[in-house]
Structure P
């Protein structure tokens, strides 16, 4: 039984290849790359785009499957660290190394933008999965249902931290009991 669980855990990225994430990642990263490189020569954009598309299509499904697999880890902060930091930043490092090897241009601004985009994207992916969207396998819904829930989930992704911060910044009333007030006098 234990060997089967280990085998299933190792095969999870292949048996649960995350086609939803691969498709959406390829679309959004292609758009982001085109926007970021709009001033570059056409051949540089084409080369960068081909490398990026091949890399994303080869890795996004497997990496997102690992993220979904990590969703069940305890403690929750470990799952968050793996899903939001370890897997996406490891992928970005490998992607950056590939581009540095293949492309000779100054990619610092693009790299900083990619880092910011990766962190925000991976936090949003965490939020989606925790709310039942963008999952594969027994827990999944259709891509159409996932896309329909995106506006609501995008709103809660932004609203929850804003609400949390507002609650922390709001002055708290001092709740003194009558006895505490008498002692203070």
Structure Q
């Protein structure tokens, strides 16, 4: 549970969509899809804002972004109206999303200097990327160009690694 939605920190998300979904709603032609077999490791300076972005991408869409490239893509797919009022990840036509916050760990306690905190968060992402490189996925079926997405089977190990790194920093703060 997120206590302070404005905190900086590291998160792990999972997804529960039926069909893979494009990783960013403003680029529907992308070959990079996210599926329920993946988890996402990320850092953010404001968790509440970041989660809202994920929920609008991976869930019910009232309408698609009104840009030339998005409109052209959907027109080529046979859609004349960008007011979808549906989810592209399932058959549901009511408001919902497919994002599950599996883990949230604030890191703002490390320093009052945001650059120090951001450096730690980047180090954590880099460590996870190295240690779990064989489980990194570029997208659904490992097709695409995504970063910080991993096989869901590694969720608990990744969360354990994140906690261990942050615990070590926290111990250093109390010495």
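Rule-based calculations on the coordinates, nothing more; no lab input. Just so it is clear, the structure is predicted and the values come from calculations on it, not from any experiment. Cβ atoms are built from the backbone, for glycine too; each structure is taken alone.
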- Message: If helix-only ellipticity at 222 nm (-39500 (n - 2.57) for each DSSP H run of 4 or more, over all residues; to 500) computes to -10500, which of P, Q did it come from?
- Response: Q
- Query: With volume of the Cα convex hull per residue in Å³ computed per structure, which member of P, Q shows the largest figure?
  - Reply: P
- With P(r) over Cα pairs in 5 Å bins from 0, in percent, for residues 79-150 alone derived as 3, 15, 20, 18, 16, 13, 9, 5, 1, matching label from P, Q: P
- Label whose coordinates, when distance in nm of label points 7 Å out along Cα→Cβ at positions 87 and 127 is calculated, return 3.5 (choices P, Q): Q
- Message: Between P, Q, which one scores greatest on FRET efficiency 1/(1 + (r/R0)^6) of positions 15 and 31 (r between Cβ atoms, R0 = 30 Å, to 0.05)?
- Response: Q
- Note on the structure: Value 3.3 of distance in nm of label points 7 Å out along Cα→Cβ at positions 111 and 143 was derived from the coordinates of, among P, Q, structure P
- Item | Of the structures P, Q, the one that 29 was derived from, the read-out being relative contact order in percent (Cα under 8 Å, 6 or more apart) | Q
- mean projected area of the Cα convex hull in nm², for residues 71-118 alone from the coordinates reads 6.6; which among P, Q: Q
